[in-house]
Structure 1
């Protein structure tokens, strides 16, 4: 006959400490003293005969037995959450996806028809908003994020890296620059996260940050300005690819930078919708692999145009 399980208080103390990697933060979250957290975890260690944490000064880190137990505890909590789920079971087939408008417009939405064809049993709700709601809260099941990675308490998979290079309208009012250095004589549009100075350095040109005719913090709007012949900008490869493929934009030169950020998909590891989340992840990864393999437009040959 199975033995009596540990107290829920001890389990909650361990889960919070494992998630925060801190006894103090676990104590704050559960409104307990640091000593109570330490005592609860020590009782679990005595029961299992294994150290669950390495105590490192003020910090703690999970041991291998601790990592194994943390995974099982999270699974158990997920099952408990599932048991107390009050929404109809049919809503399990619905995934709410939070995404930035640029990614939604340029990358996700044009491909959703194929997802529907492959998984007609899954209903998607896309919430495209600059103010991204936290995943796992306010009913957000999946987050599509552009960032450096590292989301606490969430599962995450990198979808795709991105590169940055100059783009221009084919109807640009002036003769296109023949060399990277000639760009310094043109109207440059800047984005706070895309540095022209760094791009010029990669091209072998040392300069201060060039003077810009315009700065804008929206990558999609920036490309719209370029298409309106307002200047030349550093375009992000995925966001600009459709315009490059259609000829609405031209890429200048073969010098490119790896973007500081990447595209990620994040989700709650104890979500009751994990099966459908995995189907969405597999589909999106496949779509983006094809997206990358389509290839970017080749750099425009300025010499041929001049001839």
Structure 2
């Protein structure tokens, strides 16, 4: 019976740490330490030696606390190291420890200058805008400042509001990541100037008057300082008619002009009704205006019947059979 009890006690001692677990380890903590990561471990603070590599690694991995922000300092009290060792089952009295009363911990850092950040923002603008880069100037980038970050490759994420037209003051946000973690966010604006020719009329144009080539001229302007969506291509104006009166030298927007209808209300048109075996024509009167491909109402002048047909050209309307 006595031998059995002795065997059980021996087994328990092998399974559970004793008060002296960790004996033979040497832990020498520095007074000033530079750490790299977001957490401070005993391995960051001290040189740990011992005959058991696994035990040394276990001590080195014990977390003491959070690292200070990149480039800043934090003061630790040496007694807290003993407290953390006890929490992990070690008996500090059995260890060979040299720990100063206070430990100054500094977080390693890298500095990103304003000019580098500005270059990133300008590149993002040029990649996402639709303007001709040769006619675009990006200036007055505001909200940028030098940034202190932890060491490591920096990833920049520049985003813009979904409604951005990249003209004039343009808002942006910038996230700076290191090892996948967002370390800093910046919010700013950039002024985008686009110099481009704008279509203007050389004389007053009446409502429903067709605009000819001699009625327009191109004027070089900063698009950030003119009404939005002004027309810059003369082909979008020539041959169209004004939907409202236009003053001389006025810029033109798409909703101010329209293609003149091929068929006007009251025009006489040829009505065509056809099938693979039959084709019938009749004379009709347009009851509303329409352009090519539009469906309008027509009155057959012979039968006085009203039908719907598709405008083929200025004199022809096709009615479904």
Structure 3
């Protein structure tokens, strides 16, 4: 029997939106959901700002007076989402990102499905990319048919979120913290995919070695916390991933005529090669990660420190 099977229908919902220095994108997101919130007193919205909450509060003004804005801990998106949860009230937590454009029916869809399925504590929403793909550094989270519990659009019952400890704050970058949450949720609740709970996410350009290094260190931390075998991300996985990266890159070049940021494509291959090397010599992964991905910021240093720890 599922742990959530005996729960009663949900009386309340908390929508949590982490942000940092993107007031216009935040407003676009909030305008999509506020009409429903204003008609449903059991729904509340919390914005946790990892930059300057006072500036964000002033920018939102009276148009968004139903929104609670709190100061984030300034330790990355995982900690920022946990901060939003701590300042919220509601039995169902809906997490959205400020750069998403949710459909107006999204909250209602989550609420209705949660009431209909008390045996389920986790719901993943649909994520569609919006905008043109123009180069090798373009990216967007996509979840059109389920199987990806991306943090920009999902819901979880508060009691399960608290039992698993929320997002792991050892992940300082917007990378792998949602994969880690998904790993820890498995076996504790079914995960229902809701295609009607949809958001649109802009295609954005993330070029350069810094982004790839932060993602690579996050991947290594994820494997460190859960193990090569348990995470199913050993050398074979990354060898296959490396081949897939090369194949997709040349396919995009030949079929879609993408040429912008070709150097980023080459850097991606290099980053994947380094991760593969680290998994091949996993016994020495804390030292190899520090050598092959040297720190450029406090987030890198915190991951290095976590890797030097004995275990999770």
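General remarks:
- Test item: distance in nm of label points 7 Å out along Cα→Cβ at positions 74 and 274 calculated as 2.8, pick one of 1, 2, 3: 3
- With helix-only ellipticity at 222 nm (-39500 (n - 2.57) for each DSSP H run of 4 or more, over all residues; to 500) derived as -11500, matching label from 1, 2, 3: 1
- Entry that produces 33, 23, 20 once semi-axes √(5λ) of the Cα gyration tensor in Å is calculated, selected from 1, 2, 3: 3
Laboratory data are not the source of any read-out in this text; all were calculated from the coordinates shown. Note that this is a predicted model, so its numbers are computed, not measured. Cβ atoms are built from the backbone, for glycine too; each structure is taken alone.
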